[in-house]
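Throughout, read-outs are computed from the coordinates displayed, never taken from laboratory work. Predicted, not measured: the structure shown is a model, and the values here were computed from it. Cβ atoms are built from the backbone, for glycine too; each structure is taken alone.
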Structure P
Amino acid sequence: MKLHSLVRSKGLKDKLNRRGRGNASGRGNFSGRGCNGQKARSGHSMKPFFEGGQTSVVQRMPKHRGFKRYYKLVELYEVLNLATLEKDTRVTDIVSKPVLVELGYLHSTEDKVKILGNGELTKALSFEGIEQFSDSAKQKIQNAGGNIK
């Protein structure tokens, strides 16, 4: 047996520090409470945001006025450019929401999608079940020989 192989017994608990039992104990006199003051007294409890009498941060902030709508009336669309569809070699002839989810462009099939006409399109793609297209995107899709259903 060597010193580094010694292990404490199971269930062994440290002795509690007994405070305020004389200076020889190392925890006497002020008992770990510092040198007097409000927090050194028994039964002290200060408000969490108490700052010693100065006006607290909470009171210095302006009141929030008005009404907050917890659901948005504006529908949010995931935006996708034709240039990204042109670059991606995994894109097949038919572009639909399940395909876009599989490719990682959408989180779920419930997301609303808008196709924008940024970039050139040479592939003849067929778009199914997609809510909105910009005018330039429609024009480029039709020029490339694709269609929108």
Structure Q
Amino acid sequence: MTEPNPRHPLPHLTVEGAAAAIDFYARAFGATEASRHLTPDGRVLHASLVFPDGGVLMLNDDFPEFAGGRSRSPKAVGICSITLHITVADVDAAWERAVAAGATIAMPLADQFWGDRYGKLTDPFGQDWSLSSPRRKPSAEEMADVTARMFPAKG
């Protein structure tokens, strides 16, 4: 197992069906389970996963009874406020693996102007993910030109 590398803020997801999410993240992204603590009724109170690059993801089931009766999962609220990003050496293989595991395509994988091959997926639990591989390093002038064309001055 890859050693966890928690040197930065760690995402801690609330999902509907955390046990199934743990299985999905293993199949889709190669994550390994480091810990899982259950409530007496079998819900996931806390779990920790380690990704192949050492990144750590924590997650738990939705507990609306501890949030004023409100659900907090992306599926329940209908929107995901963050995208989890993974940079890999072979983004095409990682993409195929995630889609085969059940992720849906939100933005097709393509070579992007900033130099990465990049795309966005949504997992079965409503969480957004992006995957990329660096391809080239565009110049500052090229980046400025593309940005100016994408966001023309209003006037």
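Given a value of 30 for percent of Cα pairs over 28 Å apart, point me to the structure among P, Q it was derived from. Going through each structure in turn, the value belongs to Q. Thinking of P, Q, which structure, once mean count of other Cβ atoms within 10 Å over residues 14-21 is computed, gives back 9.6? Derived from P, not from the others.
A value of 3.5 for distance in nm of label points 7 Å out along Cα→Cβ at positions 54 and 110, calculated from one of P, Q, originates in structure Q. 20 is what came out when relative contact order in percent (Cα under 8 Å, 6 or more apart) was calculated for one structure; which of P, Q is it? Computing relative contact order in percent (Cα under 8 Å, 6 or more apart) on every structure in P, Q gives 20 only for Q. Structures compared: P, Q; top value of distance in nm of label points 7 Å out along Cα→Cβ at positions 22 and 78, i.e. the largest, recorded for P. For distance in nm of label points 7 Å out along Cα→Cβ at positions 94 and 126, the highest value in the series P, Q is held by structure Q. Any idea which of P, Q comes out highest on distance in nm of label points 7 Å out along Cα→Cβ at positions 46 and 86? Comparing P, Q, the top value of distance in nm of label points 7 Å out along Cα→Cβ at positions 46 and 86 belongs to P.
When distance in nm of label points 7 Å out along Cα→Cβ at positions 30 and 118 is calculated, the result is 6.2; to which of the structures P, Q does this value belong? Going through each structure in turn, the value belongs to P. Compute distance in nm of label points 7 Å out along Cα→Cβ at positions 38 and 62 for each of P, Q and report the one that scores greatest. Max of distance in nm of label points 7 Å out along Cα→Cβ at positions 38 and 62: P.
Consider the structures P, Q: one of them gives -7000 for helix-only ellipticity at 222 nm (-39500 (n - 2.57) for each DSSP H run of 4 or more, over all residues; to 500) as calculated from the coordinates. Say which. Only structure Q yields this read-out.
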